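Next come the structures, one after another.
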Structure 1
Amino acid sequence: MREVASEAGVSLGQLQHYFSSRAEMLAFAIEFAADQTSQRVAQGMATLDQPPHPRDVLRVVVVELLPLRPDARATSRMNAAYVLEAMHDPALHRQVAIGLRDGRAMIEHLIRQAVDHGQIPADRDPAIETDLVLALTGFAPLLELNVIEPHAALAAIDQHLDGLFCSSS
């Protein structure tokens, strides 16, 4: 906590006034990062036609989870740190896992609806398709470390989503 206080330009006592422990501070930071991502997704959704096509919704969600802009890069880096921390802290592990499960459930619900409405072929397994869409967020470290360029990640996302929706849209 000393390091965080120093980086924030406040005393350790001031920081401890708001957070009694490192775990409490991390829990707050995880919620803050999730809120930031939700705000970016909401802003992206506001630019879509109404009602939005599920493909466009999925694209907004995946793109906003990737470090493609400074604000998203900061959140992406925080999320990577939380996952590493959660591997060693059972309480944090539970909190992070709940958030990830909730996000996965939202994506799967959207994909199931698209299958039900004939926008995704009926022979597609919604659970597998959900996992494949979420796998696209694996571009984060490749983008962070400049292994691939943003346009390459976006092209791969678009190609995958086009293939998912191609014959039924």
Structure 2
Amino acid sequence: MTESLDRVARIQREWARERPDVDVRPQGVIGRLHRLGAYLTEELCVVYRKYGLGEGDFDVLAALRRAGSPFERAPGELAEYTMVTTGAMTKRVDRLERAGLVSRRASESDGRGRVVALTPEGRALIDRAFSEHMANERRLLGALTEDEAARLEFLLVKWLAAAEGPRG
């Protein structure tokens, strides 16, 4: 990437000129991550849309598929695995159920609770979408060598752990 095309470097130069009293170096990392985040989200959503899914829909179907056979989870567990509220999860599951991709039934262990499960159609769809999703992620990392990607992952794991704090 040439500096003439790097918007973040241009913004940093302008701020450094206008506010030499402020260290703008953090903007180099944060600004680029912010731009990359928006770019990556859009590029990932291209695959989701190809399968008629939104980002949240893909997230729910993937969480159910990762559960292993019989590919089901309680709504609260789904919310935990997708990091969304149970209220938002209800809307997502409603939409996926109407599309025939998931079903709901009473929990065998707790008659008051519900369980969300992939339908055979939902499992087939998420399997196809996930394969293409991973190919897309490999493409998106194509500018990095395997070693660079591994180093970046190490740094991101460290930073995310510090940002999220201890779990308990």
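Given that P(r) over Cα pairs in 10 Å bins from 0, in percent, derived from a single structure, equals 9, 27, 28, 21, 11, 4, 1, which label among 1, 2 identifies that structure? Could the numbers behind the result be given before it?
On the way: 1: 9, 32, 33, 17, 7, 2, 0; 2: 9, 27, 28, 21, 11, 4, 1.
Structure 2 accounts for this read-out.
With relative contact order in percent (Cα under 8 Å, 6 or more apart) computed per structure, which member of 1, 2 shows the largest figure? Working shown, then result.
Details: 1: 22; 2: 17.
When relative contact order in percent (Cα under 8 Å, 6 or more apart) is computed for each of 1, 2, structure 1 gives the biggest number.
Which structure, out of 1, 2, was helix-only ellipticity at 222 nm (-39500 (n - 2.57) for each DSSP H run of 4 or more, over all residues; to 500) derived from, given a value of -22000? Label of the source structure: 2.
Once mean count of other Cβ atoms within 10 Å over residues 19-26 is calculated for every structure in 1, 2, which label goes with the largest value?
Details: 1: 14.4; 2: 10.1.
Checked 1, 2; max of mean count of other Cβ atoms within 10 Å over residues 19-26 sits with 1.
Taking distance in nm of label points 7 Å out along Cα→Cβ at positions 67 and 107 as the criterion, the largest value within structures 1, 2 is that of 1.
Throughout, read-outs are computed from the coordinates displayed, never taken from laboratory work. Not measured: the values here are computed from a predicted model. Cβ atoms are built from the backbone, for glycine too; each structure is taken alone.
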